[in-house]
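Below are structures written as structure tokens.
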Structure I
Amino acid sequence: MYNVKTEIINNIPVVFIDTGKFKTMNLKVQFRSELTRERVSVRYLLSRMMVKKTGKFTTESEFLNHLAHLYGAHLTSNATKKGRDHLVSFNLEFINSRFVKEDLDLLGEMTSVLKDVLATPAEYGEADRQFFEREKRLYKSRLKGLRDNKAQKSFENLLNTMFEDESYKYLSHGVLEDIDDITLDDIKEEHQKMMAHDEAVILISGHLDEVGEEHLQAILSRDETVKLPYRGYDFKKPEFKTVTDSESVEQAKLNIGFRADAGNAEERMALNVINQMFGGSATSYLFKNIREKESLAYQIHSQADIKNGFLFVLAGVSPDQTAKAENAVMHELARIKKGDFTDEFVEETKHLMKVNRMEAVDKPKGLIALVYNQLLNGTTDEDWKRSMDAVDREMIVEVANRIHADTVYTLTGK
């Protein structure tokens, strides 16, 4: 069990997630702003720089040693997409002081670290240029490595085709072609924008019996609370597109993108259930029939962006089987649209989703992610349960018939 309460401290929403389930505590600062090409790569590089060194700890090794002395505290940054937005977060995981014999205010130490992390980029100058150039090279090398992965490359090409005029095509880690043009001044300017204009939320989880406002007010403060709208992309019925590229690959990559008209919470939950039935689990149609029964794919699965109503199928297939595999995928979706499934399969799928949700909240980061998602959507655990209970055969068929194929992208051999 866990209890959640939200307070406003220094004009920053602070979410307290009190649970005795973990020996560790997690302290997270989440920044959210609209996803744009102009900012996404700069934001990602900035987030990586911020966790490498600070004003107090001017080398990465010195910083890591300091965290190690604090009983192995672990600092990470992360970038993700939600709705139409780009999210950058900083998370500190550390042992709860109640399990430490030493008289040490670990939470106070952690808030001091986060304050230092968040403030440092404002002071970047010529002395940091070598550090900046090194991180830029590492960033570029990482994205080049991802581009060399044919599965990743083909999915990016699907997004670029399907969302040609929409910002959704940009991945959370940015755009390789934009890295060379980033300057240190761009980093400082983006930091200023993030600190002043992003929606910011602080979340803390763990056994919080001795945690008070005085522990958290030093991390970040503003003159007023920033609250941004949280929305997805509006549904638009697609014009079906097919694109095929050829490279030296032994295994073809078949990627199919769909758009779904699922407006309210119950319909979005139905889309979530459809995804699990379609290709989101080991009991799904795509896995059991296309991979196991017909042996048309080396690997295949579906994934859904429920907030935006997007559904994707990603498969690795033999180059001479791409057309057959594509037809088989469409056939399995058509089965769901026609109601060619048992009520038992629906209930099994819903039960699996409930189990997965319970497993997620059994992990500190999973619990924080769930609570933050509820904060964005203005929902509760009870809302989730009601939406899940509302999903039945009729709703699944209705929502499935509002799923439209948008783009088929195939990367095949020469």
Structure II
Amino acid sequence: MRAIYLVLTFCLLQGVEGYSLDQETQLHANLTTKYERKIRPFKNQTEPIQISMDFYMEKLKEFSEKENKISVVGSLSIEWKDFRLTWDPTDYDGDLNQTSLFVSDIWAPNLFLLNPYEKQTPILSDGTACTIQANGYVTCLLADNFETTCSADISNYPFDTQICTLKFYVQGSFASNTLLQNASSTIRLDLYEIHGLWYLTGTRNYVQMYRIRGMSCEVLQLELKMKRRNSYCVYNILLPIFFLNLIQLFVFFLPLESGERVGFSMTVLLSVVVFFTIIQSKLPEFSKPSLSPLTFKLLVDFLTSIFIVLFVVVITFIYHKKNHERIPRFMREYIEKTKEKNGNEKEHLNITWKDVAKLLNRWVSRLIFVCLYFNFSFYMIFNQVTSVNEVEISK
């Protein structure tokens, strides 16, 4: 029985034949002989050639708001048909259905990035290998790090959303002889690695027509829509600012006769200055299209801290004024009405500068609380209104 299996296996192996090195060498010679790589692969040169493109994104390497640059690592798939690169597989033992040729041996679209961060270089170099099918379809898959310009909009920082576009075009070609097609309506994310600072909320592939000196030119645009992961900014910037604001209010709860009020307010002011200096390097340095609301909020918080120190100094000065100095009439009347409401008889009232200081301390504490409350509330409401609640897309 074992001998029968060995005989059958030997017969099957003898029946399996594949194309040889000589056959593929002969195929390459047949395809490239008298092949003119400078001529578009179309019998009727008045008809446009169709180029299908697709993009497989692997990761977002970098997005720099300061430099207006985005770096995307991915693979660009380019496909077209060349009728001169066809053959009959039966002439090569029937299983030579595809082969590989370098761009230097065949016609290839002169593809460029329209918005590169640095100088323009051809996407397909002469050393790029492309797969050739027996029916003439040519497919080139280029893996690279694509760096393009992308203008940052930090109006809603750190709740901002950025939209960046990679633009590809065929240099020296127009819509009359070259048509670009997007193989899919979105960027492929099968190999995508999640980024720590940004997450994708949407992608789009589309062809845009441009008019250049009366001639139409097609541009394939790969659009990325990204939203910032703002947990770091919330826990390391917004929450500390919120607690610093609360600490500043405690100065008004200290006794007026205490000599630590001015020292406490100055200490908090210095803490605010040091903290703002630390986070200054983390804020984007842009004035267009508009400053981030966080910048205005920090400015208001800083000015509020200064006013708190000034008010504390003034109130302390008033508290220690001599009683023989005249008290303004409107303050005296207001304090008298307040004490009468508390059950004190008017003829027994003795209004002093200490009462005025206590009144100002109460007014100023409420005013500062209202300012801080509305400053923080307006900032959060503005970001909730202007930012869109978007969900991270999955593979």
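Computing distance in nm of label points 7 Å out along Cα→Cβ at positions 170 and 282 across structures I, II gives 3.9 for structure I.
The greatest value of volume of the Cα convex hull per residue in Å³, for residues 266-377 alone among structures I, II is that of II.
Taking FRET efficiency 1/(1 + (r/R0)^6) of positions 202 and 362 (r between Cβ atoms, R0 = 35 Å, to 0.05) as the criterion, the highest value among I, II goes to I. Between structures I, II, the calculation of FRET efficiency 1/(1 + (r/R0)^6) of positions 178 and 234 (r between Cβ atoms, R0 = 30 Å, to 0.05) yields its largest number for I. When relative contact order in percent (Cα under 8 Å, 6 or more apart) is calculated for each of I, II, the greatest value falls to I. Taking Kirkwood radius over Cα pairs in Å as the criterion, the top structure among I, II is II, with the largest value.
No lab work stands behind these numbers, since they all come straight from the coordinates. In this text, all values refer to a predicted model and were calculated from it rather than measured experimentally. Cβ atoms are built from the backbone, for glycine too; each structure is taken alone.
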